[in-house]
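No lab work stands behind these numbers, since they all come straight from the coordinates. Here the structure is a predicted model, which means the values were calculated and not measured. Cβ atoms are built from the backbone, for glycine too; each structure is taken alone.
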Structure 1
Amino acid sequence: MAQIKWISKVNGDWNTAANWQGGVVPGVNDDVIINVTGANPVITIPDGLDVTVKSITSVEKLVVDGSLTVTTGNSTLNGELVVNPNKYLQVKDTANLVANGATTANGASLYAENGGKLNLPALTSYDGGYDYNPTYIQASGIGSEVNLPNVTSFVGRSGEYYWPSRTEVNALAQGKINL
């Protein structure tokens, strides 16, 4: 278990070791801190990269163009969060992620599993329909929650014309979705 800090003052790729303290890209057993004094870098999880960390605390903009899974403890994103279409954000087990910064997740899937809690209070609209891929908002397991308390515009797709393009909202095995 390690605490890994982003050190680059410029925009960068999550998967570039030189952007991280100690030259090590964070992994499944790491707690991530992104807080660069005197700079406002945009950190991007690139397409095709599936990132899993214990927790993440960030005040900088985070763009998820791959996937991000958080597994334990409290995580807070105070910078802007963008989860691009056909990508996903997931919390598992004892993770509790709160994204307070401006949040965009159109066409992205949002998951809470095995007691994880995903809280997106700054997300105000969601459009699930992009190209031919289904999107999911799903809480699965006792104590699992996806909380979207300020969404005032929700557009889902049924797959009626663009199968398999559809949006599924699922509360499974005592999970909860709060809109």
Structure 2
Amino acid sequence: MRYLATTAMLVALSAPVLAQQGAPVELGMDATLSTSLDSPHRTGFALPASRIRIGFENSPSVSIEPAGSLELSKVGSSSATILILDVGALFHFSADRTASRTYVRPFVGFGTSSVSSSSTSNSTTNLRVGAGLGAKIPMSNRLASRFEATVTSTASSGSGAHSELSLSAGLSFFTH
């Protein structure tokens, strides 16, 4: 929970400063197909939006992007909650916002999960580090499609690190 408070505070403090620079803010959501690269093997698909993100441009070729996802599930008397919050930096290979642009996105964040049933309860928080390679393709002046391949490593206390490969497709809406 300490990580959640710290991340929320950093995003809250940085958002007004970055927004005052007059650059467009990017609001986006992505559908994602992901698969684990180690045991136990897991594959997931989330549609229409597995992740919500907001990007603040520092310059035409660099932006800071907090992103998050929340998953809630309940089966009988068992329930699970998974929260993921990341902060990434997009480094665009071109500064021209009117053309298709490729980018790299290193990121760091954390994931927390809580699972409970009528007889047991378990909660964990894990560090996440990864990088993505993607493309933004303009559809209009304030709308773009976005495609990305991402590799994420999650450090888990007690059970080591786990890696995941994800492919995402999404939409980005720009404030101006």
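Structures compared: 1, 2; top value of distance in nm of label points 7 Å out along Cα→Cβ at positions 34 and 154, i.e. the largest, recorded for 1.
One of 1, 2 was used to compute mean count of other Cβ atoms within 10 Å over residues 66-73, and the answer was 20.0. Which one was it?
1
With distance in nm of label points 7 Å out along Cα→Cβ at positions 90 and 138 derived from the coordinates and found to be 1.4, which of 1, 2 does the value describe? The read-out was computed on structure 2.
In this comparison of 1, 2, the computed figure 0 for helix-only ellipticity at 222 nm (-39500 (n - 2.57) for each DSSP H run of 4 or more, over all residues; to 500) is attributed to 1. Distance in nm of label points 7 Å out along Cα→Cβ at positions 114 and 146 was computed and gave 2.8; which structure, 1, 2, did it come from? It must be structure 2, since only it matches. Calculating relative contact order in percent (Cα under 8 Å, 6 or more apart) for structures 1, 2 picks out 2 as the one with the greatest value. Sorting 1, 2 by distance in nm of label points 7 Å out along Cα→Cβ at positions 58 and 82 from high to low puts 2 first, with the largest value.
Tell me which of 1, 2 gives 1.09 when you compute Cα Rg over 2.2 N^0.38 Å. It was calculated from structure 2.
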